[in-house]
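In the part that follows, the structures are each spelled out as structure tokens.
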Structure I
Amino acid sequence: MVAELVERVRAVLSASRPWAVTQVGDPVLRQAAAPYDGQLPDDLLHELLDAMRAHLPGVGVGLAAPQIGIPLALAVIEDPADIAPEVAIARQRPPQPLIDLINPAITPLGAERRVFYEGCLSVAGLTAVVSRHHQVRLAAQDRHGAAYSLELSGWPARIVQHETDHLNGVLYLDRAELRSLSTTAAYEQRWAQPTPTLAAAALGFSL
């Protein structure tokens, strides 16, 4: 199994970039990822995480290993939050520095939730409204095996919940308000406001 994982990672790293991200319907996205326990040599792990980081700019704000066909509990996130100030305020979306998530676990802090549209690199061309915990504690390990803990709120909390879901075989569609489901083109034409209030009224779902 370990040898197979090593060969799979090497194959992914040798593929042309940007990667063709695994799409919904592939079983790897519906299986819980194996906890990372040193299955890869350190240099290969670091190369993989660096490549995942390099994939993000201009493409997305997070990437989990199953999205590139690797069933290990690894993810990376970074959000420059290069958006209009009024949108950043409404969505509580400050810039999120680049971090590695190895074996991440999420603990909700309080009962408060927020509802916004989400998309996913593995569900190309669609977006839908998802309710997420507003504030969470993230416990994970860095690439050197050191444990760390962060308290996150707003959009950074949403990102880590989305990526941790990937590692548990869960897609945002499983948590979405299906009446909100839109093509990306329809969203950009009609519902690309700071909040989904207008979409909720027009499409008939509750916030």
Structure II
Amino acid sequence: MRGVSLRSGDGSPVVGPARTLQFLPSRSDVAAGPNGNARMTLIDEARAGDILVFDAMAYGGPVFGDMVGLRALQTGAAALVTDGMVRDTAALTAMGFTVYAGGTSPALIAPTMVPWAADIAIACGGVLVVPGDWILADADGVMVLPAALLDELVTRAQELESEEAFCAALLRSGQPLRVAYPLPAPLRPFLTRYRADGHLPSAEEIRAALL
């Protein structure tokens, strides 16, 4: 996501399925969405581990504060992600609720927006979020993992993690970046061996492979 950063919490990784909420611009003749206050309903019905994702159009005043945060904590929601504003970040941090947002403001909830519908496809931080997608967030930002690709992404992430562990081990052994990272193609057979038995190539093996 773009323009969404950590506002409450210590940056420890959070991961969970997305529960989405769409805000729309308010209008004098529209007091609420078609099913009432979708924000309150979504938070009340959140399940343990859910990550609330609000499409606030990157606009207007806060869409989340400490009172709704307290209720979200009680229902077991793991975090909030929104491209809009939030408030009460000190209180949210104190209660242990993680929030990623586009910004902060001390104002009350934005009168310019209506919480319209929950559990529908939304845009947040410039990306599509479909209910059931997985959200992965840490101190560096927020990623959306499509549910249909989750197994493939987990496998690729595990492969990348083991490759980077191998590269880091080469760096710790004194190898320069041109040898250790990114890993040159001639050294990939040593990565396969490392995954099997944890054995690093010797300096002589590396020199011979790179000749």
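-1.47 is what came out when log10 I(q)/I(0) by the Debye sum over Cα atoms at q = 0.19 Å⁻¹ was calculated for one structure; which of I, II is it? It was calculated from structure I.
Given a value of 1.9 for distance in nm of label points 7 Å out along Cα→Cβ at positions 105 and 161, point me to the structure among I, II it was derived from. The partial results should precede the final answer.
Working: I: 1.9; II: 3.9.
The read-out comes from structure I.
Suppose relative contact order in percent (Cα under 8 Å, 6 or more apart) works out to 21; of I, II, which structure was it derived from? Can you show the working numbers first?
Numbers: I: 21; II: 26.
Comparing all candidates, it corresponds to I.
Each of structures I, II was scored by mean count of other Cβ atoms within 10 Å over residues 25-32; the highest score is held by I.
Bear in mind these aren't lab numbers, they're just calculated from the coordinates by the rules spelled out. Computed from a predicted structure; not experimentally measured. Cβ atoms are built from the backbone, for glycine too; each structure is taken alone.
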